[in-house]
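**Q** Once you scroll down, you'll see the structures, which are given as structure tokens.
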Structure P
Amino acid sequence: MTAINELLARHSRTRDLGHPEIPTPVPSLALTIVTCMDARIKVFDVFGLKHGEAHILRNAGGVVTDDVIRSLTISQRKLGTREVIVMQHTNCGLSQITDDEFKTDVWEDTGLRPTWAVEAFREVKDSVRVSVERARRSAFLLHTDNVRGFVYDVATGLLDEVV
């Protein structure tokens, strides 16, 4: 059975009834969280979130990229968010590779070199600082005064505010 089929079977057994009590896509905390796609991070548990409270944007590394700026811009300009959390984490896969190495591997396998940045890093705190600065300096965002950056420790579950 494929993973997708497994999840479809689970869905049929546990049936999510949605959240009809949340009538709008506007998050009640006016907050967006940018974090990594790492399966160890349970964003709702980390912050004690309830459905409908925040937008959650996930990508490899939890990096503020052009596409994240796109989503943040929509979130702020059309859906009323005013604050941003950037949360990256310890032991991230992006800290174990380099942009050039990864792009070369892809090129050797496919004959095409990716045009996008991998955004690999060595020190997670430095990566958080860069992502927070990208958000704070974006001309597209309306609210850049309350963008804060954190490192989540996957071993202990603790949050460390970086900036």
Structure Q
Amino acid sequence: MGEVYKVGMADMAVCSGDDAVTTLGLGSCIGIAIRDPGTGVGGLVHIMLPDSKEIRNNTNRPKFADTGIEDLVDAIVKKGGNRNRLVAKIAGGAQMFSFGSGNEAMRVGDRNAAASRKKLSELKIPLLSEDTGENYGRTVIFYPKTGDYVIRAIGKPEKTI
């Protein structure tokens, strides 16, 4: 077993070999795991919001789906990954609080998941699997070498996607 790198909110990390990346407490946030199966280089970004263009003076690029995914891809390529072989998995995007059905702005989890899917599609990165939505938080650990994305949630069985 290698080292496990912790990824905070609005943060990212890349690793390879037997190392892994983890992030705790994905509520409405999304953990986007991307890897190159050929080299085993991959990483995880913990995004909080869907679109960097909606916020002024945004200097923290991993905070947003659009810029965070771009930066993760660039970091994987710099570490030896091949952009043409990248694949992705996502988890999170829960609706943690009930605000009534009509307020789209409060559905941050759904918007984060949709923005993540859209950006991956724009970059032509296949989304192999996802565990999103519902109303509970998740803690994840991603193993780029194997592609296993382990999801843990209180009161739920552990699953690997």
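Please treat every number below as a calculation from the coordinates, not as lab data. Fair warning: this is a prediction, and the values are worked out from it, not measured in the lab. Cβ atoms are built from the backbone, for glycine too; each structure is taken alone.
**Q** When distance in nm of label points 7 Å out along Cα→Cβ at positions 11 and 123 is compared over structures P, Q, which one is greatest? Don't jump to the answer; show the numbers that get you there.
**A** On the way: P: 4.4; Q: 2.0.
The structure with the largest value is P.
**Q** Moving to a separate point now. Suppose you compute FRET efficiency 1/(1 + (r/R0)^6) of positions 3 and 131 (r between Cβ atoms, R0 = 30 Å, to 0.05) for every structure in P, Q: which one lands on 0.50? Working shown, then result.
**A** Numbers: P: 0.50; Q: 0.75.
It was calculated from structure P.
**Q** Shifting gears a bit: 11.1 is what came out when mean count of other Cβ atoms within 10 Å over residues 51-58 was calculated for one structure; which of P, Q is it?
**A** Traced to structure Q.
**Q** Going by relative contact order in percent (Cα under 8 Å, 6 or more apart), which of structures P, Q comes out largest?
**A** Biggest value here belongs to Q.
**Q** Another one. So helix-only ellipticity at 222 nm (-39500 (n - 2.57) for each DSSP H run of 4 or more, over all residues; to 500), computed for just one structure, reads -10500; which one of P, Q is that?
**A** Numbers: P: -10500; Q: -6000.
Clearly, the read-out refers to P.
**Q** Further, regarding this structure: Figure out for me which of the structures P, Q the number 15.5, 44 belongs to, where Rg and Dmax of the Cα atoms in Å, for residues 67-146 alone was derived from the coordinates.
**A** P
**Q** Which one of P, Q has distance in nm of label points 7 Å out along Cα→Cβ at positions 83 and 115, as calculated from the coordinates, equal to 2.3?
**A** Q
**Q** Please state which of the structures P, Q yields 14.7, 47 when Rg and Dmax of the Cα atoms in Å is computed from it. Could you put the intermediate results ahead of the total?
**A** Details: P: 17.5, 51; Q: 14.7, 47.
The read-out was computed on structure Q.
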